[in-house]
Structure P
Amino acid sequence: MPPPVSNPYSTSSARNYALGVLTVVYSFNFIDRQLLSILQESIKLELSLTDSQLGLLTGFAFAMFYVTAGIPIARWADRGNRRNIVALAIGVWSFMTAISGFVQNYLQLLLARIGVGIGEAGGSPPSHSIVSDIYPPEKRATALSIYSTGVNIGILFGFLFGGWLNEFFGWRVAFVVVGLPGLLIAILIRTTLAEPIRGLNENKQVPEALVPFKQVLALLWSRKSFRHMALAAGLNAFAAYGTLNWLASFFIRSHGMTTGELGTWLALSTGLFGAIGVFAGGIIADRLAPRDKRWYVWLPAIAGFISLPFTMVVYLTSSQYTALILAFVPGLLFNVYLGTTIATSHALVGQRMRATASAILFLILNIIGLGLGPWSVGMLSDYLLPALGNESLRYAMVALIPTVLFWSSCHFYLASKNLRTDLAAAPD
């Protein structure tokens, strides 16, 4: 008879500590990623860049390496030590962020951002898998939503620190100051977190063999709910990243704001309020799900529809402070989908498929959202520049962001049509 297995996460304090540390890691992921958007006007001026080049930096070039590296890292996480992978990942992306402050031209900055993307690819899939193993299914959306607040906490500090550091010390110092602390977090992860036991929390036997990637992909693709949900998440991310990466530039160009004051406003609207939205979304979905599992996709659909009119007014109003105040509504609602979408993806697959399922979801989400969102806005802004001058960015955003957000909400609703059937057919 095998000896009893000791669960390192049998207590709530151990689970909550792990969740807290992983949320800090995810926060640094987005501090390092989002920092560029508040600094890009200064970088554009010094390095003589176009909006298309900036969109490539913050979008497609970053996203392609992020998602390409994400799949093999997720496969590693489904069979290896996830704690060690997370520690290595934050060490790599923090180092690459810090050396971004020393670049001398566009190519060097592009290569540094690619390095950040490769490092950050190792953060989320193994972290998602850890969280799903230490929390029971009925608390998983809440836990993953708490983890997902790292997006908005990172945005908050990225805008706040980046804005003021840039104003007083310049963009190069901002990269170095923000990048270096992540190296200490890597040591903390490696020395204080335990690797959870797969499936122990659900009393399920986890197969020793790694499930082939094609099998995980085929399983997810066979679920109509996942296809609609993944496309919806990608389109929501298109709107969110298109906004996050260009909102600061919009206020600087169209309203003449400085990075310090602007960074404070955006830290509150997209950072603090965004974190509240993600956290509340997971809790509300977990409370409503016992009545109907479709609330996991209904909730982000409703959030998207509510955001639409506010998003349009933000870009069209001539009043700087009206725009800043109304930006709190989409800031609150843009990322409600994150925790519920990740939890639902995990519920559709087996135990040793979770990190891979997260990677597949994030591949779709990031190619459409992170890859195409900022780049498309930048390309359209450059196209409109001869006719609209300094206002080209305003009209590029108002043409793209609300349209894609509406499209996203429609697919979240369509995902609900097959969700209950697909969840009932999920493997162990």
Structure Q
Amino acid sequence: MTAIAQRPCSPVEAADLAPVRVAEPELTVLGVPGQINLDYAATAPCLKAAADAVTALLPWYGSVHRGAGALSQRCTLEYERARQTVGDFVGGRADDHVIFTRNTTDALNLLAHALPTGTTVITYAGEHHANLLPWPNAVRLPVPGSPEAAVRYLAAALAEVRRGNAEGQILVAVTGASNVTGELWPVAQLALIAHRFGARIVLDAAQLAPHVPVDVSTLDVDYVALSGHKLYAPFGAGVLVGRGDWLDAAAPYLAGGGATSGVGDATHDVRWTTGPARHEAGTPNLLGAVALAAVCTTLEAADRYALHAEEQRLLAKLREGLAALPDVAELRTFGADAARIGVVSFAVRGRDSAEIAQRLGREHQIGVRDGLFCAHPLARRLLGEASVRAGWDGVPATALRASIGIGTTDADVDAFLGALRTIV
């Protein structure tokens, strides 16, 4: 899904990394001077606060939950503080589990592993692969043409499932914001419908959380999953937050140290613990957890409404600039005016998206994404629809995606539009 580069866009040394583009003092991102990053939806740049938190902890680096020495005690404290901070960041309830994972994909696979036997999962064909592939025998709803249609589709599907299985468990799995189009999904309404039918709902917040506040209590979702590397903490940490009963009843996601309360001499004499530790066997990713918590703390202290307003201004500029280019068509699921985060995917008539992305990188030092964005069914459908709207003959095989966030400037957007105009 990433571009196949013929050669690196430019040589980058670790020493080149420096804080650049300050949105406000506590919201500095790390970057390479001269490079324009418009690929936030794949991996956001590291917030300086995350790097600082890791640097401060490194001299104390030691085992978590496995030692009485000062280093181990300090690391254990920081790890559990990070759990509390991340749980608070998403509005976790008092009895929710906060389980650290590798990323959103890992978190959703963990929940799929913990589903009670016979659970029916309902999702949409427009989901990212992370929320499309883990669910066994899922009911996959069509891609809706509007938020209202998404709610109608779910209500009809839930009614049908309940008619055939009045008492069975049901889980609805939905994204909060599309990684292909940036469009916001009606999560609160979907949760309301799910609960009316006695179903639970899990929110894939990988794209949503970096752009707008996410609160599981306000949205009334049962589970939320997100990735640190999309939330300005690119250190391989993710999280699953949600109700503990299914998780405590399931076999451990990983079998090993830390997940047990006791192991006897017999092969099957194992007593598994409950709570987050049940699914966190082995040495945890302490630095990833601490980095993620540092970002959560920083964003909590920031004016996220002001950040969102600035992003929306830049997004409008980006979309207007793309619309003005000949033979460029934007991909969208809902109407052109639907609410969205700073993600825009588009195709160029008769041009290979990989070639354009490579030229943007080599000739203009601008990073974007090309391909089908780990959402192949959705991207292929939207490419076809965009081609029809634009009156093109034939359908492009892949698309381009530009995505923005904290640290993106007017100059970045102008440079991208100018470079694309030159290439197209």
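FYI, it's all coordinate maths here, none of it is from the lab. What you are looking at is a predicted structure, and each value in this text was computed from that prediction instead of being measured. Cβ atoms are built from the backbone, for glycine too; each structure is taken alone.
If you line up P, Q by mean projected area of the Cα convex hull in nm², the top spot, with the largest value, goes to Q.
Looking across P, Q, the calculation of helix-only ellipticity at 222 nm (-39500 (n - 2.57) for each DSSP H run of 4 or more, over all residues; to 500) that yields -11500 traces back to Q. Can you spot which of P, Q the value 3.1 was calculated from, given it is distance in nm of label points 7 Å out along Cα→Cβ at positions 189 and 293? Structure of origin is P.
Suppose you compute distance in nm of label points 7 Å out along Cα→Cβ at positions 125 and 221 for every structure in P, Q: which one lands on 1.7? Label of the originating structure: P. If distance in nm of label points 7 Å out along Cα→Cβ at positions 301 and 325 is calculated from each of P, Q, which structure is the one that comes out at 3.9? Source structure: Q. Looking at structures P, Q, which one was relative contact order in percent (Cα under 8 Å, 6 or more apart) calculated from, given that it came out as 27? So the calculation was done on P.
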